[in-house]
1. If log10 I(q)/I(0) by the Debye sum over Cα atoms at q = 0.16, 0.17, 0.18 Å⁻¹, for residues 239-326 alone is computed to be -0.86, -0.91, -0.95, which of 1, 2 is the source?
2. For structures 1, 2, which has the highest computed value of distance in nm of label points 7 Å out along Cα→Cβ at positions 103 and 295?
3. Comparing 1, 2, where is relative contact order in percent (Cα under 8 Å, 6 or more apart) highest?
4. helix-only ellipticity at 222 nm (-39500 (n - 2.57) for each DSSP H run of 4 or more, over all residues; to 500) was computed and gave -14000; which structure, 1, 2, did it come from?
5. Ranked by distance in nm of label points 7 Å out along Cα→Cβ at positions 191 and 223, which of 1, 2 sits at the highest value?
6. Compare Cα Rg over 2.2 N^0.38 Å across structures 1, 2 and report the one with the greatest value.
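Every number in this text was worked out from the coordinates using simple rules, so none of it is lab data. All figures in this text were calculated on a predicted structure; none of them were measured in a lab. Cβ atoms are built from the backbone, for glycine too; each structure is taken alone.
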Structure 1
Amino acid sequence: MIRHKTLFLTQRGQRHHRWALDAAPAELEIAIRRNPSQVELLELLADAEFLISERTGKIDAALIQAAPKLRLIQRLGRQTWDIDAEAARAAGVPVCYWPLAGCVMVAEHMLLQILGLLKRVREAMTITAEGADWGIPTVRGDEDHFSYNWSQRGGIGRLTGATVGILGFGEIGLELVERLRGFHCTLLYHKRSRLPAQVEAQLGIVYATPAEIARQSDIVCSLLPYTGPKEPVNGAFFAQMKPGSLLVHCGSGAVIDETALLASLRSGHLAGAALDTYTYEPLREGDPLVDAAREPMLNLILTPHIAAGGVKSGGRGRREEYDNILAVLAGEPLRYRLNE
């Protein structure tokens with residue numbers, strides 16, 4: 001069997017290297033590198049038929065020219081603004097991106113968190129399950145007989161037109177923006193390196209500092225990575241947030257000051273919060289968050305670190321990331337192509 005030389009560039013750790021290699025088709029001879037030197041990079045490109053770049057990494061005309069055998073550039077993720085697609089087109093090399101399944105699922109989970117808090121779904125489910133007597137006769141419903149909001153619930157919000165701030169903007173943030181567009185939200189974001197102006201315009205997002213996001217957002221979405229022993233989303237941050245606003249978190253553990261969060265919820269300053277990761281995992285009996293989760297009127301939604309899906313399947317979960325390479329080998333159409 002002919003094995004096709006493939007260079008895989010990534011910033012991720014060894015576990016992800018192993019999963020990527022486990023998922024690779026037998027037809028490929030993969031060299032996976034993290035931060036290679038320029039000399040090594042050019043040597044590897046000289047014989048590479050396929051270049052896989054995970055999430056980010058500048059691919060300019062010089063790199064493309066150094067790879068005369070190149071048949072495809074595959075970006076894993078949606079962050080394609082650092083690829084010179086025109087230079088690749090001039091060289092006859094197609095460029096494709098590939099949405100990351102785990103990031104898509106986390107973005108979907110954040111949408112669940114947002115809507116669940118806005119609609120106060122835990123409170124609504126508890127009230128409904130009580131089957132209480134609300135002093136209203138129960139009748140068969142038709143177009144003229146119904147009991148709208150028979151329990152007199154208040155504080156139910158809407159996502160359409162809301163201001164949503166995203167702290168920590170990478171692949172998941174991009175996927176979340178894709179899903180929020182239909183709600184006509186004002187979208188703020190913050191990351192350490194600001195995006196190019198044309199990318200902001202394309203995505204319909206506005207750069208803001210963390211303090212500006214806290215003050216202006218109806219919903220703050222935390223996708224922050226772990227930064228050290230002190231949680232950056234703390235009591236001072238909550239105090240800056242708009243009264244009645246919401247916090248949802250699917251970033252790293254040990255980012256949210258959970259004690260301060262509960263204090264902000266109990267005081268009524270925040271109208272709700274939803275978390276999928278925690279300072280200590282798994283949560284145990286006696287944890288203040290566990291106790292608080294037994295109070296549905298607090299509007300706190302906790303999930304057991306499942307935003308990216310169920311039990312991980314390791315390399316098997318990454319097989320589809322090679323589909324475009326297999327399509328090139330089979331002479332079949334490419335998906336998610338940038339430079340037709």
Structure 2
Amino acid sequence: MNINRVAWSDPHWDILDGPIDADKFDYLVRDSIACGVPYGHGIDRQRFLQALSVDTKEIGTDCRLALAYRAKGSPAIESLLLGRYQMYGAIYWHHTFRCIQAMFVHAAASTFRSLTAGKCKLRECQVAATTLAEILYHMVVCGKSISACQQSLKGRALPKDFFLEPPANIATEKALSFVWRFADDRNRSILERLANRQLYKRVFEVKLGDLGGHIDYSTLKNDLMPQNRVVLADKLEDRMIDSIHKSMAERGPRESVSENEAKKRHEEISMKSVPRIVIDFPVRGIPDEKNFPGEIGDPARKYLSGPVNQSIPRRNVFYTVRTLQSEIASLRIFAAEELHELNHPRL
């Protein structure tokens with residue numbers, strides 16, 4: 001092991017980006033206060049800080065300094081991991097929040113799906129990726145108005161109605177406004193519904209843990225990236241509309257207020273003027289972290305202990321909590337209210 005090649009600054013990265021980094025230590029408590037839930041308050045903050053230490057970690061033939069913790073402080077470390085797990089189950093992955101995110105992600109992924117080779121076709125216009133990045137930075141990150149950006153965008157290829165002002169409730173939300181300016185009419189409609197809090201309804205939900213190990217989180221994550229979800233949602237919408245049509249045909253012609261309203265709704269959804277199905281799966285929240293902090297035992301043992309069996313993997317609470325969290329990751333399908341009301345159990 002080459003001690004001379006120790007990277008002394010590496011523990012800083014573990015503190016900023018890792019399973020027990022400073023960001024998690026901060027936001028779990030703040031989010032618990034803001035949402036009125038107790039989960040983040042269970043972190044033993046004082047003992048957590050006292051337990052932190054630094055140890056060496058081997059990387060091939062080299063080693064580096066890495067964030068670690070003393071074994072006697074492991075309950076405090078576990079309190080943060082469990083608090084984060086509970087916050088995801090109760091807050092971050094709550095179905096209402098996931099519906100809002102799924103509607104926005106569907107509109108954004110569908111709008112920018114043609115982004116390749118440095119260009120993106122948007123409303124019959126080829127827009128450079130660098131232009132998109134610049135507009136995103138100024139409008140969403142910096143919060144500038146479109147009029148403040150207009151001078152610097154002169155001469156850029158942009159959709160003809162890019163400078164058209166969005167509805168007032170969209171204009172106040174910078175991220176919605178950014179996507180709306182590039183979106184087609186269908187995706188603008190879903191953004192307007194989102195801004196008006198016309199949220200879609202759940203028609204299907206299954207937790208990864210309920211699948212009995214037939215598929216793992218990483219596989220489903222790769223299969224359900226945003227671009228893939230847009231394609232699957234369109235196919236599922238067609239299938240659901242088709243199923244409703246067949247069900248109504250099997251019942252035959254009937255005259256009643258509810259039947260006439262159902263026929264009217266069916267004609268409306270058949271026009272596909274707005275995406276009426278969105279799919280959600282959390283592809284973030286369970287990062288594939290490699291920099292797990294090591295546990296430092298008592299250097300001067302004052303009691304006898306049994307022999308260590310090297311063939312048995314050492315207990316690792318980080319893997320355990322990650323497994324628990326992946327098992328509650330849910331695949332959800334949401335439908336617009338008018339489609340939800342006509343939904344038939346046979347998809």
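1. Values: 1: -0.68, -0.74, -0.80; 2: -0.86, -0.91, -0.95.
The structure behind it is 2.
2. Values: 1: 3.8; 2: 4.5.
If we compare distance in nm of label points 7 Å out along Cα→Cβ at positions 103 and 295 over 1, 2, the biggest value is for 2.
3. Numbers: 1: 18; 2: 22.
The structure with the largest value is 2.
4. Values: 1: -9000; 2: -14000.
The structure behind it is 2.
5. Working: 1: 0.8; 2: 3.2.
Checked 1, 2; max of distance in nm of label points 7 Å out along Cα→Cβ at positions 191 and 223 sits with 2.
6. On the way: 1: 1.18; 2: 1.27.
Across 1, 2, Cα Rg over 2.2 N^0.38 Å peaks for 2.
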